[in-house]
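Nothing in this text is a laboratory measurement; each read-out follows from the coordinates by a stated rule. As the structure is a prediction and not an experimental result, all values here were calculated from the model. Cβ atoms are built from the backbone, for glycine too; each structure is taken alone.
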Structure 1
Amino acid sequence: MLGGDVEAQIRARADGLQTPAMRALRSHVVLRSRFAEDALMDAAADGVEQYVPLGAGLDTFAYRQPPWAHRLTIIEVDHPVSQAAKRAALAAAGIEIPPNVRFADVDFERETLAHGLARCGVDTAKRTFFSWLGVTMYLTRDAIEATLRTVLSFPKRSEIVFTFAQPNPDTASAASKLAEGAASVGEPWISYFTPEEVAAMLRSLGFSDASFLSSEEAVRRYYANRTDGLAVPRRVSIVNASV
């Protein structure tokens, strides 16, 4: 989807992408997507009808969706500018938009998520699965809670999988370096939570259940017997919460 020029740049910089920090970032991105898609598969088998990736970015699930996802309505939510760029990239790559995919361009400075979803035809009476990956660290706690309250407006047994940044005093860690890089381009990380703080927040808002992916479970499910050198991240900050 990104085109041959980007692929060529990645290949030219291959050695630089093998640093510990870059390998850790790559592992986290792959892990969060795989975990979310596995949870979505289970939810779809249990009757979920809609899938809403929040801050969808360049996520490609909708364009490589397996047969079990064909009955879902997939609504990608993103800022209008980001979404327009993605749609242009899809068109340039000749990637067709599947018939079950819709787009919700939501500018949160102009409307709430709830209003944006309603405007774009999301059915709040249907069980829905949300993913929210790599976003919460850029938002205030108030903004995070507002989004989670919108999820709570959907029927019982709707779900959300989201990631969060944990406090880390080690300024030499991969996560700290990533946060520094984000701040240097004007996108500072704002919110940090321990798993205990996330669990308390979800309980206070009214979620019925929350389960965190542990490092041990991640190894068992995704990293055991790998031969490519990809290792589980030092901190697995992924939670699956149910309405």
Structure 2
Amino acid sequence: MSTQFTFEQFKQVTPLSGDNIWGYILDRHAQRIGVKRRKPALENLEKIFGATFRLANDVGFRAMSLRDLCRETGLSMGGLYGYIATKDQLAEIIEDVVRHAIEELPLLFADVASPLERLENLIRASIYLSEILQPWFYFVFMDSRVLHVEQRSMAKNSELQVQTLMAGIIDQIVPRPAGDSTLLAAHCLALFQDWYVKRWKYRAAKVHVDDFADSTVRLVRSYLAPARTFIETEEASNVAHKI
């Protein structure tokens, strides 16, 4: 994949999307899901998780009940039990989706030699992935705090895994940027989390995801890159956008 890629280009290689996410869930949790007919199972999974995100936003995941979910989806309680038996199972699947997608991202850029470019690609791809899976990322960030301790720990560990990965890449940049790499990685993480946590703000300002990604990468590059590399990369980026 090119080191200068857009949202449209990323959608061609994203590990999960609206087209394959339901198949991933069905295959991943085949032992738990008792529905054997694939087409209706995929359709109902889309209903169940779409309703879960709507209810979580409206009344909160803690206050939401399985009966609420039945009313929202039109499924009977017995029909719902064919997919999940508890809210905890719902949350577990949501966290698994986000964790799987995040773990796949670094593989897309394993062949990028420059640590700085690899970090920038990972940040850009993370922003684009969170745009595709915005309700999933938002749920893990906002609603995992009301879950059981074990599930909260899973959500925290997933974030720390990304932070550790970024810190490791920052440690490889030459010359070495000033500051603690773990703290710098935490700042990078916070920058792109703002996109999916405060989506309303950028929607109101009509900020496109490509513009947000470009701005975030420029900000990171301005601190982490040597001055000459920063200027050269900015010029290359401007040329790419003109093309």
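Given that Rg and Dmax of the Cα atoms in Å, for residues 13-116 alone, derived from a single structure, equals 15.9, 54, which label among 1, 2 identifies that structure? Of the structures listed, the value fits 2.
Computing Cα extents along the principal axes in Å across structures 1, 2 gives 48, 45, 39 for structure 1. So semi-axes √(5λ) of the Cα gyration tensor in Å, for residues 85-212 alone, computed for just one structure, reads 26, 18, 13; which one of 1, 2 is that? Derived from 2, not from the others.
To which of 1, 2 does the computed value -12000 (helix-only ellipticity at 222 nm (-39500 (n - 2.57) for each DSSP H run of 4 or more, over all residues; to 500)) belong? Derived from 1, not from the others.
Taking mean count of other Cβ atoms within 10 Å over residues 29-36 from the coordinates of each of 1, 2, which one would give 18.4? This value belongs to structure 1.
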